[in-house]
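Only the coordinates and a few stated rules stand behind these numbers; no lab work does. For clarity, every value in this text was computed on a predicted model and none was experimentally measured. Cβ atoms are built from the backbone, for glycine too; each structure is taken alone.
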Structure P
Amino acid sequence: MYEEVFEKLSKSKFRSRFKLSQKDKDYVEKKGLETIKQHAMDFVRLRIAPAEIENDGKQTPMRNHPVFVAQHATACCCRGCIKKWHGFEAGVELSEKQQEYLVGLIMEWIRRQLS
């Protein structure tokens, strides 16, 4: 489902430099993928999905949680990147389906990093 997106992202020098650290991998293993998915859902719903985001472009840290790293790797980190890479308009609240797409992409990237 996400192959075309991963192919495009792999051609970006910036996006392809993101990798999960051993600490991030250990965290995922300790918490489990379902908990990490819940974190991703919460981060997307609270930090990405609203129509207006006060600090858009700066709301996603570059490290300290595997989902944050994955958001940058998959261009799901801010509305500007989401518009550019995924075509979802900024200034409009993301639908539940759009949020599910982004969370699915984030989780697939994390799974690939673990293998």
Structure Q
Amino acid sequence: MEKELFNNIREQFCLSDSRIKEGKMMSSEAITYDGKVFAFFSRKQKMVFKLGKDFDPDKAGKDIAVFNPFTNRPPLNGWFEIPFTEKELWTTMTENALQKLKAEI
């Protein structure tokens, strides 16, 4: 179910703009804009979004966490993971991550 929802979101975004394509991030399925990843589906069955260092997860949802795939290194700055229990946020956060990336380039 989680992967299916991710695939639907990715397909929807890819169809909306020719610059949005499928990609990879750390061997995981991702969504890219001009070759830069802004969202992906983690091995923990969560969606991960590049929302920036200024993003406040406490204001956005109940279960949003800083993404840390490493055991002995700090988390990835500006990346946040959202579990399937907060799936209603996935599309909105994908759009937010895309807009953040567009503003940077």
Structure R
Amino acid sequence: MEGRILGFVIWCVVGCLFLGLGLYAWFSKKARALGFWANAEMFEVTDVKKYNRAMARLFWAFGVVMIGLGIPLLGGENSAWILVSVAGLMGESIGAMVVYCLVIERKYRRR
């Protein structure tokens, strides 16, 4: 019982880190755009404040859905429902990349 709860708590902490990153992006007072890709040079942004707000919404959605996907961890040992969490997180990550590339980057990249 404790192992399931501990796993779910850790899963929720990671989801809350994304929520915190969204809060940081939302209230960022710097004139610096929040990057999405690790170790990649950031492109020029047309409106940094709107871009950071869009990134905040993306990270909030990611964090909330991630926490929701952790619920099957409470199902018990050797439960097949864990596949929902694993496959769902993989799909959510790919979806976040698609939204970033096709919506946010396309809208705020300076041409």
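Taking 1.3 as the value of distance in nm of label points 7 Å out along Cα→Cβ at positions 43 and 59 derived from one of the structures shown (P, Q, R), identify that structure. If you can, show how the numbers build up before the last one.
Details: P: 1.3; Q: 3.4; R: 2.0.
Here the read-out was taken from P.
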Requested in this report: Compare distance in nm of label points 7 Å out along Cα→Cβ at positions 35 and 51 across structures P, Q, R and report the one with the greatest value.
Outcome: P
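Quick one: Rg and Dmax of the Cα atoms in Å came out at 16.3, 55 when computed from one of P, Q, R, so which one is it? Walk me through the numbers on the way to the answer.
Numbers: P: 13.1, 37; Q: 12.7, 39; R: 16.3, 55.
Checking each candidate, the match is R.
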Query - Identity of the structure behind 36 (criterion: relative contact order in percent (Cα under 8 Å, 6 or more apart), calculated), options P, Q, R - result: R
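Of the structures labelled P, Q, R, one was used to calculate helix-only ellipticity at 222 nm (-39500 (n - 2.57) for each DSSP H run of 4 or more, over all residues; to 500), giving -21000. Name it.
Details: P: -17000; Q: -10000; R: -21000.
Computing helix-only ellipticity at 222 nm (-39500 (n - 2.57) for each DSSP H run of 4 or more, over all residues; to 500) on every structure in P, Q, R gives -21000 only for R.
One of P, Q, R was used to compute mean count of other Cβ atoms within 10 Å over residues 75-82, and the result was 21.5. Which label is that?
Numbers: P: 21.5; Q: 19.0; R: 11.2.
It traces back to P.
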